[in-house]
Structure I
Amino acid sequence: MTASIKTEPGLALQGESILSLQLELWGDIWRNRHHIMSRLARKNTVLFASPPFYVRDVLQGILSRNRPPTGLSKVARGLYTYVPARWLPYSYSNRYRKMNDITRHVRIWQTKKAMNSLGMEKPILYIWYPLLVDMVGEFNESLVVYHCYDDYASFTDQTEAEARHILAQEKRLLERADIVFAASEELCARKRVVNSNTHLVRNAVDYQLFARAQEAETLVPADVRRIPGRIIGCVSAKTHYVDVDVLYNVFARRSDWSFVFIGNPESPGGGPWEAFKKLPNVYFLGRRELSELPGYLKGFEVCLMPYLMTEGVLVADSPLKMYEYLAGGKPVVSMPLPLISHLNNVITFARDANEWAAAIENALDEDSPEMIEQRQAVARENTWDQRVTLISELIAREMERRV
């Protein structure tokens, strides 16, 4: 059951050069930066420039057969990627500060060379992460955009010193940005304190892709078809935000349910994850391509958002997986995130293992065509095409104001 919706955004921003700086490679798991830049490239020239390899990644990648190609590559009409050479690495250690300065200047020079080959002049500099603030002013940019998609200083895999450094760099970036986009109302309010030209741009979904989960011709992948019992699934790029204790307490007692995790190439290890992974009804299938995900959603009877209730999670109100689940028409059970509490007509919120087990059981018993349509209706109002149309209008307006 899919509705016909507009697929080509009417972009106010056309014929511009956009240099996008983020922490990911183009071939990584698709996030908002991939979705947004691929759509802006329909009417503009976009260079998706990846950050330098860290020293440890260079050393680990020497023997790897899956090393991403470096240099300039064409993805599609108007869309290009640039990956710096491995011999220009970056190190967090202060011992290598001089090396960092030298390799940074060479990387900037090589990025400019790639831009010149594409005819990119006075680009819009579109920055996705605070530590990239030192790129501002290096490319004769016509406009600086900062897109804040998370509460970066609250990431759990960094030290307090690293968190303070990120906050300081983000303040610098907010002060230097001409326009700021933030993925939640809470993030928007926080950034607007420093930069008044801050706008709310929530995450979204490729609706037509994920709605295929409801289409008869979409096939459930063989690795899911082989799994016994009622299949409860989760798709996530990261595992360290997952409340494994809740999941363990649910699936240890319900052996008739199978939990399937789609995400990291390898399942996490250590601590409570070890006990969870040993449950016979738990399956980590690894990463899958974006185009494959509708088939997996079709095989899931209920989809989960089992977040740890960290500061970063609490201030981000638009998880990509939420919109993708809803576009697939699937029942969703989530931790009670305050900023999406208004979606309680299409998402069931649960706190502890007892509530989660009850919510999953109700979802399995009470799904209906009417509920599927309600979920998909929410997703249709939150597409990437709609978001990119808004971004395009805001940037074009800001550029006109500066003429």
Structure II
Amino acid sequence: MRSAITEKINKHLNDAVKEGVFPGAVLLAAVGGDIACLTSAGFKCIEPARESIEVDTIFDVASLTKPLATGIAMMKLVDERRLDLDEPVHRILDRPADRSREEVTCRMLLGHCGGFPAWEPFYRRLALVEPAARRSLLRALLWELPQAYPPGAEGLYSDPGYMLLEWVVEKCSGLSLAEISNALYRSLALKRTYLGRRARPEGLGNEAFAATERCPWRKRVIRGDVHDENAYVLDGWSGHAGLFGTATEIYRLARHLIDHYHAKRCDWIKPETVRSFLTPGSSRCPGTHVLGWDTPTAGSSSSGSFFSRATVGHLGFTGTSLWIDLERDVIIVLLTNRVHPTRSNEKIRLFRPFIHDAVFKEITRLNPAGQKPGGLLQGGFF
């Protein structure tokens, strides 16, 4: 049964490679702690030469850093009572605040409604100063950013908000986000998952990595280094990007978190703390986000049509995603290098819901209300 599922899903991935959705991909799907499908297709690099992908290929998972590094670190701080999510951030950081910042809380930042803009090209200024001075300059620039909207009034997905949370983590713990995250990954015996350039395992050559963009700014194909420019100038990591990992290890990290959610274990974080982050409405903000994670958008989610309302997940700009159905205990990890060699390729927008539905039907034999089997997209995924 498992080999039949893998064969069907592998065909979909290979079709996507032929259609130019991405050069390569690795997909893992699990139900109730049992891996039902682990397969790969295509190439981890097509420029300057083609190299076939493997299931243990390491990907730059981009914004999966938000839930799997920053979100987990914040959860741990709350669990240890070293952080109150509703305390104004300026008090935590001991910074003066004008009206635009005085009401901003970590809860708002985790839920993407803290008033911060979606993105800023900080790297252009940071690259002009010595590496040792860049993080402190970034924090000054973050605090001076003009308000995009009144905090709490609307939701706007924001990288700068999570870059600010990285500062909060350090202030409350006395350790960097990279130190906290990498200690967790090592405790779980994850060999190919790490945050930041300095944590890259010794002896790991670029051939182990999926390539990303032919970067106009760096004048080269990025491989084995972080794609995000802001993270790149900050020693390869910040609160929004910089995490690398394989499909199997991303699954193991998610499994560790969800086992605590279901109280199957409680040695790391109390189950009630995990639930307080992942429960709908926990951000108390407009939009679809809970604390550190996104949830499916009704009728138009990249997760497809099958995941229940009790679902959390996240996308990564490089072409990665992780979706977790907390009710049915289904986890699907999709890692691709869709930005290789150019970020202008957006075919994955159609492919993501298609492949998630295809996988969900195979591993659970469930159909969404009113949908006929195989009725999402006919004749391929376009």
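Every number here is computed from the coordinates shown, using simple stated rules; none is lab data. These figures come from a predicted structure and were not determined experimentally.
Observations on the structure shown:
- Structure from which 17 was derived, relative contact order in percent (Cα under 8 Å, 6 or more apart), options I, II: I
- In this comparison of I, II, the computed figure 5, 24, 34, 26, 9, 1, 0 for P(r) over Cα pairs in 10 Å bins from 0, in percent is attributed to II.
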